[in-house]
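Derivation of every value follows stated rules applied to the coordinates shown; laboratory data play no part. Everything numeric here is computed off the predicted structure, so don't read it as measured data. Cβ atoms are built from the backbone, for glycine too; each structure is taken alone.
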Structure P
Amino acid sequence: MRIAYLGPEGTFTEEALRQYSPDAEAVACVDVPTALDLARQGEAEFAVVPIENSVEGGVNATLDSLAHGTPLMIVGEVVVPIAFTLVVRPGTRLEDVRTVGTHPHAWAQCRRWMRDNLPAALHVPVPSTAAGAAALASGEAEFDAGLCSRIAVDRYGLEALVDGIADTWNAVTRFVVVSTPRRLPRPTGADKTTLMVHLAHNEAGGLLAMLQEFAVRGVNLSRIESRPIGDTLGRYGFSIDAEGHVAEERMQDVLMGLHRACPLVRFMGSYPSADGVRTRPAPGTSDADFIAARTWVRSLLQN
């Protein structure tokens, strides 16, 4: 099985991939859109990409790449604890570090530590934490140090100056496993459904009306983020993770309501939640409640 991922070797995304499928053939990609395109084109069966960080929020490259182009489906997720290592070429001392190359999300998660320990150091953005480590090891980097995963240290023959760097001790990143549309994973009772929903333009109360489709059916949202649609200023879509599976009655009712009220609803998959916490339907929103209500209405039509 070939799985594309955000490379190069030694990224946290590779760690997520190995958690999902230890024996897969890993195909390193230069960025998230490239990894997703390999899945779209059938050159990889799956792609593993970061979608959300507990400190910095959503990963825009992933959210936007999933929202546009040929549809893809999320079939699973992996959550990886995140802490960073400050790496240098052998012989570099901490006091020599003036510039640090790393991914912007990594820098954001270590900003306080950097301010306290290397207050004069400047951030140099790179496509991934491992890309920074690779450039440093090759001698091509225009920076003195990198912030990367611990596994990248030995992979690239670098020296670790400081391990376990993180402003938030329990920070995690959530990765999604993506494929071309296929048979949905079976509901487990601990599932998520991911959607992209557009609102009607300049309609007062449009966001409230959209959210009510979830609220009145007892469906909780674990994530909602706005992203510009891109065709003009002021037009936004909403990337949403909802607790539940499309096979469940309440989620089907939500999707029908959104389809009636919103100009675009893009279904991106229902899949098992990484935390395994089962969703408890609110009173009146279980499958049995919806089925009983429909049965009652049909009985009225038969009179």
Structure Q
Amino acid sequence: MAQIIDGKAVSAAVKAEVAEEAAKLKEEKGLKIGLAVVIVGNNPASRVYVNNKKKACEAVGFQSFEYALEESTTQEQLLDLVNVLNRDARVNGILVQLPLPKHIDEKAIINAISPDKDVDAFHPINVGKIMIGDYSFLPCTPAGVMRLIESTGTDITGKQCVVIGRSNIVGKPQAMLLLQKNGTVTICHSKTKNLKEVCLGADILVVAIGRANFVTGDMIKEGAVVIDVGMNRLENGKLCGDVEFESAEKKASFITPVPGGVGPMTIAMLMKNTLTAAKQQAGIE
């Protein structure tokens, strides 16, 4: 039976590190750290995420600036706000909660955020830096996954790593991070042939495909480390991941639960990125 990787405990440790360093910087350098979160419209899931981000800011001692805009906000109005926040010295990190209403071009908004304040690491400049391994910020979910793998004591060097999913937010950067740790990486997606065979070769399996219980125990190598990035709601209202937990748990050596695995890590790593941004803007190594 697999050992459960406790994302809540690992994320609490990350937030404690951030809080300690933020308090020290405030005391020694007078540095106050601020995160601006912009939400457009009334998407209930987005509202939950934004509230969680505000709570996390409070927990680590950051200032939190929320901008809740109407669904009818135009792209120009949102771009104007982003430009104001880019120039606001109190704001070290800017996060525009996705998805945005259909009449707003997400790419245009992401590109307008200053790369120095892009704590989601979605700006093309930051994406390029991740590709060449010379980055300041990492996308929060892949960075959280790396921290969870690290918490198991697993050495990634030389391991067969399989990532299911090729999104710009998780799959692609996840593959890059595993590669930078000397993993041998395969990316799988909806067009991959012989997916089961590929998965069975994985020492480390990261699943981010957005399909409930898609990966089953018979697709997992004995003793693999399994990281489930998925978050799906079943018809009965229960949350589940992309991995069918009960059968996978019998094969894996370590596995993340849903909820309580990768989810808490995303916000913890956002706090870490905001701290990094504040230090860079203040010229502190």
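Just checking, which of P, Q has the largest value of mean count of other Cβ atoms within 10 Å over residues 156-163?
Q
Can you spot which of P, Q the value 0.90 was calculated from, given it is FRET efficiency 1/(1 + (r/R0)^6) of positions 44 and 132 (r between Cβ atoms, R0 = 35 Å, to 0.05)? Of the structures listed, the value fits P.
Looking at distance in nm of label points 7 Å out along Cα→Cβ at positions 28 and 244 over structures P, Q, structure Q comes out largest.
To test your reading of the models, identify which of P, Q gives 11.9 for mean projected area of the Cα convex hull in nm², for residues 84-251 alone when calculated. Write out the running numbers ahead of the final one.
Details: P: 14.3; Q: 11.9.
Structure of origin is Q.
When distance in nm of label points 7 Å out along Cα→Cβ at positions 124 and 220 is calculated for each of structures P, Q, structure P gives the greatest result. When distance in nm of label points 7 Å out along Cα→Cβ at positions 140 and 196 is computed for each of P, Q, which one produces 3.1? Value 3.1 for distance in nm of label points 7 Å out along Cα→Cβ at positions 140 and 196 corresponds to P out of P, Q. So mean projected area of the Cα convex hull in nm², for residues 20-91 alone, computed for just one structure, reads 5.2; which one of P, Q is that? Label of the source structure: Q. Using helix-only ellipticity at 222 nm (-39500 (n - 2.57) for each DSSP H run of 4 or more, over all residues; to 500) as the calculated read-out, with -13000 as its value, let me know the right label among P, Q. Answer for the origin of the read-out: Q.
When volume of the Cα convex hull per residue in Å³ is calculated for each of structures P, Q, structure P comes out greatest.
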